[in-house]
Structure 1
Amino acid sequence: MIGITGASGALGRATAEAVLRTVDPRRVVLTTRRPEALADLADLGARVRPADFDDVRGLTAAFEGVDRLLLVSTDNVGARLDQHRAAIAGAAAAGVAHVVYTSVPEPVPGNPAAVVLDHAGTERALRESGLRWTMLRNHLYAHLQVSAVAHAAASGRLVTNHGTGAAAYVTREDCAAAAAAALTQDGHEDRVFEVSGPEAVTAGDLVALAREIGGREVELVAVDDETFAEGLRAAGVPELDVRLITSFGASTRGGYLAGVSSAFSELTGRAPTPFAEAIRTALPRRGA
């Protein structure tokens, strides 16, 4: 039986829908704090169970009968490691054999991305758990750059702290497809997959795309982390998001997000979505 945590979240739900297209719904367990949000998938036959990452005993009950579990990292950045450890403990107690975890590229000392400590600690806990594991190190979502490209196209300026670095952005839909493949195929135990897009994208590439979309000249404005963060605050971005976005820019600048991998194609048998295609799809056409 296949289990998916956080199944009412964006990635969890997309993965669940992908799995349900190929697997008997009666063999799928979806856990969430909001079971009512998955009523339509329950109607298809999936088993929807309540689960709280702060309740190990409840997690054990939620994972009962599951052989292979997708552990979707929670959104409680900076405080989620204990939640992930609880989920791993619950999985072990329930008899889960194999955990697939959504991680981040290069969760190593020196990577300034604010999410690294949580992911590195979870990967370590999984390796030490005695369970079989698969790490899906998902690159940054392409959709996170939609607003930046749109604003640059409209204003004629792209302000960035990426420096000359690049990031191999991937779509959330492709991450879901990769996760579904890892859950439904054999032979991926104790392996790490860097799930990336097909190319590494620089700030210059973002500017070129913004020029094309906006039909106007766009200036690239490179700033340091402090200046970039202050600009986000001035725009009303919440402080946690300021810290995250700025740290991802620093990670990009440091080269930690530039690796292009064939893992997505290995898992799914098709090519990942090009970055520019993902952005154009998400934005209204000029003049429309």
Structure 2
Amino acid sequence: MIDVISDLARLRARVRDWRREGLTVGFVPTMGNLHAGHYSLVTLARKHADRVVSSVFVNPTQFGPSEDFTRYPRTPDADTSGLQAAGCDVLWLPEVEAMYPFGVGLAANVHVPGISSVLEGECRPGHFDGVCTVVTRLFNQVQPDVAAFGKKDFQQLAVIRQMVADLHFPLDILAGDIVRETDGLAMSSRNQYLAPQDRAVAPVIHKVLQAMRDATRAGMPRMQVEADAASALRGAGFVPDYAVLRRPDFGLPVDGEGGALVALIAAKLGRTRLIDNIEFELPG
């Protein structure tokens, strides 16, 4: 039976008990409204740790002025049942006061320069500061040996990895593969906001990513690949924020150069903003 904990002293006592038994701890931070993608991260953490903690906390500091913090869906009962079925040992369910004891306005902030200022960082100013601030607090609270994050938020994963390395957190970051619906749409809590007609169109994002990969492998220049992708998205009814090719470190790839690449898209469909990506290799 999963143990639901909302008191930090109780959480730390539980982790200390595990440590005394020589057990390792895995961690999966979430904002709730969970789906199969989240549960796959619990499974991944379980492969690398003896016990798994997952948190559900809708973090106010990572929502921008135009993003509705109050609209984010809260489904605590379903989340608890799903985490238990996935094999999670503890659900850490803190209140805002536990996470930000001096209030959000007086909270110490964590900023990761460089990588957090492009693409998502440019479209959503301050977003990654909020993510890093809350993840730092969660790491300090749980003190895990490993923590699992999904590749769907590819840039977030990269930002977290840089933060962990820069601040010398004594833990390993695990990357979970994107879990998709049968039609290719990446699973996301945001998908439920899609109107029926938009839900039918949404898998186009994955098809455009595949086309970007195939065109790059065929030798098409990066700028043309990106322009064609943006045009295809607009033609399907999306309003793209970006459709780009980057190296995994978010540097610009050189046309004709081999190595690892990632195609990334963020686009609005109706009122819903969707993100997705696909990783691939070019021969050297």
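Some values worked out for this structure:
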read-out: Structure with the greatest value (metric mean count of other Cβ atoms within 10 Å over residues 11-18, set 1, 2); value: 1
read-out: Computed 16.9 for Kirkwood radius over Cα pairs in Å, for residues 59-210 alone - originating structure among 1, 2; value: 1
read-out: Structure from which 0.05 was derived, FRET efficiency 1/(1 + (r/R0)^6) of positions 83 and 155 (r between Cβ atoms, R0 = 25 Å, to 0.05), options 1, 2; value: 1
read-out: At a computed 24.2 (mean count of other Cβ atoms within 10 Å over residues 51-58), which of 1, 2; value: 2
read-out: Read-out distance in nm of label points 7 Å out along Cα→Cβ at positions 99 and 147, computed value 3.2, structure in 1, 2; value: 1
read-out: Ranking 1, 2 by FRET efficiency 1/(1 + (r/R0)^6) of positions 19 and 267 (r between Cβ atoms, R0 = 25 Å, to 0.05), the structure that comes out highest; value: 1
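Computed from the coordinates by the stated procedures, all read-outs in this text should not be read as laboratory data. Every value quoted in this text rests on a predicted model; they were computed, and no experiment measured them. Cβ atoms are built from the backbone, for glycine too; each structure is taken alone.
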